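*Asks:* Structures follow.
Computed from the coordinates by the stated procedures, all read-outs in this text should not be read as laboratory data. Being a predicted model, the structure only gives us computed values, none of them experimental. Cβ atoms are built from the backbone, for glycine too; each structure is taken alone.
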Structure I
Amino acid sequence: MDRIRIVGGRPLVVTIAVSGAKNATLPLMIASLLTEQTLVLDNVPRLADVALLQRILGNHGVDVMVGGKRPGDSLDAGQTLHVSAARIVDTTAPYELVSKMRASFWVIAPLVARMGEAKVSLPGGCAIGTRPVDLLIMALERLGATIDIDGGYVIARAPNGLRGGEIVFPRVTVGGTHTALMAATLARGTTVIDNAACEPEIVDVANCLNRMGARISGAGGARVVVEGVAKLSGARHAVLPDRIETGTYAMAAAMTGGDLLLAGARPEHLQAALDVLTHAGARIDVSDAGVRITRNGAGLSPVDISTAPFPGFPTDLQAQLMALMTRARGTSRIRETIFENRFMHVQELARLGARIQLDGETAIIEGVERLKGAPVMATDLRASVSLVIAALAAEGETIVNRVYHLDRGFERLEDKLRRCGATIARISA
């Protein structure tokens, strides 16, 4: 099993090109099931989860072709996928595939919308919380699907097609909103989605669906209206830049006292996180080139935040901010309101010398003067990169184990950091 070795103490400088967003790429790939024609996706990140979803879609008969390299192309440009679901050969998504990635459960929506039936395994537990699929099932029922659960599988049927309806989510759900959007595009009549998730990735998927012939209005707001159409066509769409990767490298720059340009970043997609970084003592400059983060020799100031759905502070940056606050001059408080088990990185940060106490859903971080390198173990995707951020500022050597978590969501992380001055290397087993 691969590990990553980091020797801390060097500031990050120069430029990192922001990759395409994983959280948009996965639903966009799944949306290909809605049409017989080819969906072309540009700026797709090279991630383990993308490769796994290709296998999952292949089980349904989807052909995925990766575009070849062109003159002048670089790894920073992302890859191009040609995704074709001309003929769906299987409407069952088996446990052995769905259990490896929760987002793959979302195939239930386009399958039942286009084929009238779907049998998809329940995804099971999750390291950072239960993340139930009850709201996704509710959305399909509101559109006329009959749902049965048998032997660990959700069986959805709509032999005469889905029909428009009103979906009111009792709480904001990104997965539920993606599911409702995809299902409603082919439903007869009008669908209204209330309390919809407002994340930029939702908007990106809606924009792509509209290019395919869908009629979606209001995406990015709490009320979305979908006028169903008989069929969708192919389209070409570029995945938006990853705001979580942007925020992660911004915090790494602030942690090391660096001067880093995040090329292609869209500041409007993570303004809450940038505001927190400014309060902590970093300088943020926005230009057409992207977002530049600098911090001089001054210390970091503590912050108090609560995670919240967009446009609030994202839960996917909570662990990274906690790593940053371990070096703040004072006491910080971070309240996690989205996932109930998302503090598992606390004990690993403590191995580096962090002082963190947990009080229910709140982490209380007492800043320390220095961190010291040690062996640590990644527990999930965001927790693993928080350990990298801490290690970049720690004295001596840190070994991060179980880095397959990083490969799921961060494209060529060690290569990008090394090019900016970090002493970091992958150690193959």
Structure II
Amino acid sequence: MAKILVQGGNRLEGKITISGAKNAALPLIAAALLTDKPLVLTNMPGLDDVQTMSNLMKGLGVSVERDRDAVTFDAARLSSTKAPEELVRTMRASVLVLGPLVAREGKAQVALPGGCAIGARPVDLHLSALEQMGADITIRDGFVEAVAPDGLRGAFITFPKVSVGATENLLMAATLAKGETVLNNAAQEPEITDLADCLRAMGANITGIGTSRLTIQGVPSLHGTVHPVVADRIEAGTFAVAAAMTRGDLLLENARADHLTAPIDILRRVGATVLEQEGSIRVHCSADTLTATDFTTEPFPAFPTDLQAQFMAMMSIASGTAVIRETIFENRFMHVPELTRMGASISINDRSAIVRGVGGLTGAHVIATDLRASVAMVLAGLVAEGQTEIGNIYHLDRGYDQVEAKLSAVGASIQRVES
């Protein structure tokens, strides 16, 4: 099994091009099920999760062809409406095929999804909303079965809590429903805006994009289009932290500052300089010490949970004490024991982590407990004394495109080896 070795102490300097966002690519792939015409997605990242989602589409009969960073999905002739169980159970985003399949074919079977073990993340919001749109839902033998033989119908849906996945699933389903659908208390993440923009380019009638209230007028059919996947704000935020932690200077090309308002605010309070440029962000830090800063994870536009682990790694070497409150997932502090193994001083109190900055970290053997925790170990390794060995890196490959190559190119001592 592969592992990553990081030798700490190098200052990062140079340019990194940010890849397309995993969290945008996966629902965009599912959107191909809504039309019998080709959907071409460009700026597609080379990630394991993208490959898994593509394989799931192939299992439904979708033709998938990749040419460099462009992937064409052609769902002209679906061979099945049952998502392969062995793929769905490895990745939670697989549930996003449910809404499009029911909307277009009137039926779907999707295994209850898997993914990172960072919390329950139930699919009840997806299912109850589809029921409001006229689908009959049954759960048996680990599968969700949804049937709407006469098609879905528009409905006024208020999500009891903000859910990115449920918003994406119902947004796609509503494009082909009869009549008007309103999604109230919808998630506002940039990845949802990217999905809505793609759906509109395919012929969908959507208003309220970028707000918490989406209104969709159903249309009889959608057509194909060519759509670029939005840049990955989480990858950009991760490399921004790397620049601050190593007292480096990185130009993050293709990054969008408007997608990172809350993280940029924390970076500036920590002591980094962040310059927002057209089509890029430059982050550099010359401060002798970083300043510990509290933050709370909340839905966009607030601080994203997917950057919590990375910023915790930074706070572990900052001066003072930072309180980090996690409100999105109930089990997203699994990286704390691994950071502690490297010398961090962190204690947990319910949904809060109290991080007391230490003078420095020490390389150790650690494991990646989930996708974002995996890159937090890499960040810690960049500044630790000696060598850090990171196992379970299959998590890293799910969400970070060529991370070793990108970091090596700006001065990091990092390599992947077979154990």
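*Asks:* Looking just at distance in nm of label points 7 Å out along Cα→Cβ at positions 6 and 86, which of the labels I, II belongs to the structure with the highest value?
*Replies:* Numbers: I: 4.6; II: 3.4.
By distance in nm of label points 7 Å out along Cα→Cβ at positions 6 and 86, the leading structure of I, II is I.
*Asks:* Next up: Which one of I, II has distance in nm of label points 7 Å out along Cα→Cβ at positions 38 and 166, as calculated from the coordinates, equal to 3.8?
*Replies:* Details: I: 4.4; II: 3.8.
Label of the source structure: II.
*Asks:* Say we calculate Kirkwood radius over Cα pairs in Å, for residues 22-205 alone for every structure; which of I, II gives the highest result? The partial results should precede the final answer.
*Replies:* Details: I: 16.7; II: 16.1.
The maximum falls on structure I.
*Asks:* Which structure, out of I, II, was distance in nm of label points 7 Å out along Cα→Cβ at positions 110 and 382 calculated from, if the result is 3.5? Before the final figure, lay out the partial values.
*Replies:* Values: I: 2.6; II: 3.5.
Derived from the structure labelled II.
*Asks:* Match the computed value 20.6 of mean count of other Cβ atoms within 10 Å over residues 270-277 to one of the structures I, II, and report its label. Show your work: numbers first, answer last.
*Replies:* Working: I: 20.6; II: 17.0.
Among I, II, the structure yielding 20.6 for mean count of other Cβ atoms within 10 Å over residues 270-277 is I.
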